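K.L.:
Got some structures for you, see below.
What follows is calculated from the coordinates using simple rules that are stated; it is not laboratory data. As the structure is a prediction and not an experimental result, all values here were calculated from the model. Cβ atoms are built from the backbone, for glycine too; each structure is taken alone.
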Structure I
Amino acid sequence: MRRRATLFLCLTTTAIVMLCLNGPASGADVSPAAWQLDSYCRGCHTTLHTQWKTSMHAQAFEDEIYQKTLNLAITDLGGPTNADAKDLQVFCLSCHVPIGKLANDLPPTTASSATAVSCDFCHTVSGTNGIGNASFINTPGDVKRGPYFDAISPAHDTTLSTLHTQSEFCGMCHDVYHPTNGIPLEQTYTEWKNSPYAAKNIQCQHCMMGEMRDTQAADSGPKRKVVFAHFFAGGNFIKGNKDESLKSLKSAATIKLITDKGNAKPGDAVKVDVTLTNSGAGHKIPTGLTETRDMRLIIMAISATGQQTKVFEEKFGTVMEDAAGKHDGTVPVWRAVKIFSDNRLAPEETRAYNKTFTIPAGAKASYRFEAALKYSPANQESTDAIGMKRLPFAVMASAAQTVLLPGKIPTAASAVKSSRVVPWFIWVGIAAVIAIFLAGTWMIRRKPQA
């Protein structure tokens, strides 16, 4: 009995000491002030903080599309006093302002809560309750967690966290399931988990953060072989870091285009074969809240004079259906009861498109065939619903081939030249004037001096 009592006392004491050292965990009564503002982290981690500041993690709360869509949902569900609207607001804010969730400060009323997915939130995550719907466990305090076992800081304690190097860290927020009916609204983590990338142990962090070589994680820290950048570059090239987001988009897919002939004539049918491959994304493309994204493949035929004809177009994404059976692409996620369709490209998937285009009568010189995969962070249905202008597209991948035709198209220079031909009689008149002038000059010079 004494041994059992001693063992129990030791375990209890150890648990109390650990709690004191680590601070309060998720669900505890804790103030938002328990987490440091990002400005504190900037003092030592200048480069990483600068990168994070341009990311969608830093802007997850203030993002205009998110804010307006959330307000639309609250209004649609009956206003801010409606119980369902309140629940939805807390549900969405739990990942967009996770400190607010942990500190029961939703909507956020303090700077710490409103700092979106902040430095100190991520680096005090101490565990997970699973995947999706803000399933993180967080232990705010002096201990900061990260991928190094030998990190030493004058500003705080450190400890190794292997969770920070695994896709499960990202999966706590990047799988989202409807809070009432459980249908998947976003499955970026699950898409990765079921992909060849997971089998190859290529984690989310390798692509979405990227590796910096032979540099420092902290300004005064040791030089390391690998430091993960903090751009967190996704597809939002408008609100997020434009250069990094475009780089991410352009590395996701590849297109090949081949025509069955290099020469043709008007009336000929040209076969255009296009292959599209998800060659660089470890998840489906597009991903995220894909019923609001806009990714489409467009095949065009362009004449030598610039006349454009759309040969084919396909839009990729998910389409939601509501309780009334409506599935026209305008059903908001909070009204969805099931996924009506999903035609996105899985990792390493290739699709072939075989199209035919007939060269129009009168066409000359050439016809150019182009295939482009274009992406916009929000489709027109989404921006129309919240009263915003249509967002621009970025080209993710493209390919082209030209087919030559008989005949030539007059160039602009030749057209200008032909329009400026001077009649012969004008040239004769000019020559006569010049001759008279020269003769008069000669006669003046020949006149004897007085």
Structure II
Amino acid sequence: MPKEYSTPGVYVEETATTPPAIEAMASGVPVFIGYTEIAGTSQEPLTLIPRRISHQWEFIQLFGSAYPESGFAVTIHADGTAAAVVQSSSPHVLHDSLELFFANGGQDCWVISTGRFKSPGEPLQLAELQAGLDVAATMQGIDLIIIPEMQALSLADYRNLADATLSHAATCHDRFAILDMVIKPATGNTPSLAQHFHEGVEIFREQAIGQQHLAWGSVYAPHLMVSLPRRLDETNICVTLADGTVASLANLFAHQRALYTAVIAAIHAQPRALPPSGAIAGCYAAQDRNRGIWKAPANMTLALVNAPAVELPVADYETMNVDVTRGKSINPIRLFTHKGTLVWGARTLAGNDNEWRYVPTRRLCTWIETCVRRSVGWLTFEENTAATWQKLQSSVEIFLMMLWRNSVFLGDKPEQAFFVRVGQGITMTLQDVVDGRVRLEIGLATQRPSEFVHMQLSFMLRPPA
């Protein structure tokens, strides 16, 4: 209603003619959860406190460097050459996963330290990693969850944490989990690495993951053979010399520099396997930034990666990607001649779900829902009337129209690509209106024209006067 003025003069009134805009939120922003060398300072402790970082050196300043490894058996031959064997590997891989993340296109991320490194032989604690996941539940602005050290837990603890991570993503409804396949210890009956890997796949599908919330995460395998340098605990690395005496690597550095150099070269020549989740998160971030969240993060070359830890026959990759009976898809990582190591799959764990089997479909719908929810705060104090519904519908339609013009949805016409519905008798009952509830229904053609993935969002407003 026009305002009545009591004195003569010229008055200007500004009237909004366009609905409020839906803001496109950032995507490809993960939270990494795990153990670190340090966690801040005594004046500013960072245990279980999220910190945003943009470079590897920021992580080192706040959380320290990689775990110092000492699990090597080194022998010096009579001709002065050295031979090294890896006897044990550290389960602490958060630092290296961050390095793979940044090397493969990642930019901003969050880190939650669950505590300092464990002593050699001390197992990782499910409760500590779970505490980091609980902290992540309070965060906004993230859309990926990475727990690289989860794969080093026992099978029972891995299942508990993996199921909790998928449930966490489904409950928060604004993020997606990237999991690593749990490592299965080799047995004496395993004839080859490939057979060992196949047994691990079966154990993973049968015992390591449940049946709930599978659409909210994906898993990648096998591990990656990387070219990252190791950080060595030179004091505790023992070297057997040609005469049978034993010396520490630090002692060789002080007194026999040539032998020290040979030992270092032998140790760094040993293959090193890391879980792929950090590198995959970097691919997600790079694809989101360069092409869009709606593009599959697949057929992308992994940086700092020499090869997958296991190479399989081509036919075996099909059984990883498609699991007809259980539907738990595992995205393979493959080595191609002249192309390098590529991500060769983009399926969620719900591989048999017609709506949510693909990672870009799940992440796109989650992202659109998040953008809408965080951009319609103005609804809270509006009246629950037809004018408000029309304003909301127009805002969402303009946002989806922009995405359709960028070829996000399939369909030659907007009505084939998406729809937005809201209103009494359409998505709401009279009781909803009385209670101050608005129900918005969105349909998106992400795979075929006119075949829509349906989402329903609910908002609470004040009831009409």
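K.L.:
Once distance in nm of label points 7 Å out along Cα→Cβ at positions 43 and 259 is calculated for every structure in I, II, which label goes with the largest value? Working shown, then result.
P.N.:
On the way: I: 6.5; II: 4.6.
When distance in nm of label points 7 Å out along Cα→Cβ at positions 43 and 259 is calculated for I, II, structure I comes out on top.
K.L.:
Suppose you compute distance in nm of label points 7 Å out along Cα→Cβ at positions 251 and 395 for every structure in I, II: which one lands on 2.1?
P.N.:
On the way: I: 2.1; II: 7.2.
Label of the source structure: I.
K.L.:
To test your reading of the models, identify which of I, II gives 37, 25, 16 for semi-axes √(5λ) of the Cα gyration tensor in Å, for residues 195-386 alone when calculated.
P.N.:
Numbers: I: 37, 25, 16; II: 45, 23, 16.
Derived from the structure labelled I.
K.L.:
From I, II, which structure was FRET efficiency 1/(1 + (r/R0)^6) of positions 171 and 243 (r between Cβ atoms, R0 = 35 Å, to 0.05) = 0.85 calculated on?
P.N.:
Values: I: 0.85; II: 0.05.
Going through each structure in turn, the value belongs to I.
K.L.:
Suppose distance in nm of label points 7 Å out along Cα→Cβ at positions 107 and 155 works out to 4.3; of I, II, which structure was it derived from?
P.N.:
Details: I: 3.1; II: 4.3.
Attributed to the structure labelled II.
K.L.:
Here P(r) over Cα pairs in 20 Å bins from 0, in percent was calculated and came to 21, 47, 23, 7, 1, 0; which of the structures I, II was it taken from? Numbers along the way, then the final one.
P.N.:
On the way: I: 20, 41, 21, 10, 6, 2, 0, 0; II: 21, 47, 23, 7, 1, 0.
So the calculation was done on II.
K.L.:
Let me ask something else about it. For structures I, II, which has the highest computed value of relative contact order in percent (Cα under 8 Å, 6 or more apart)?
P.N.:
II
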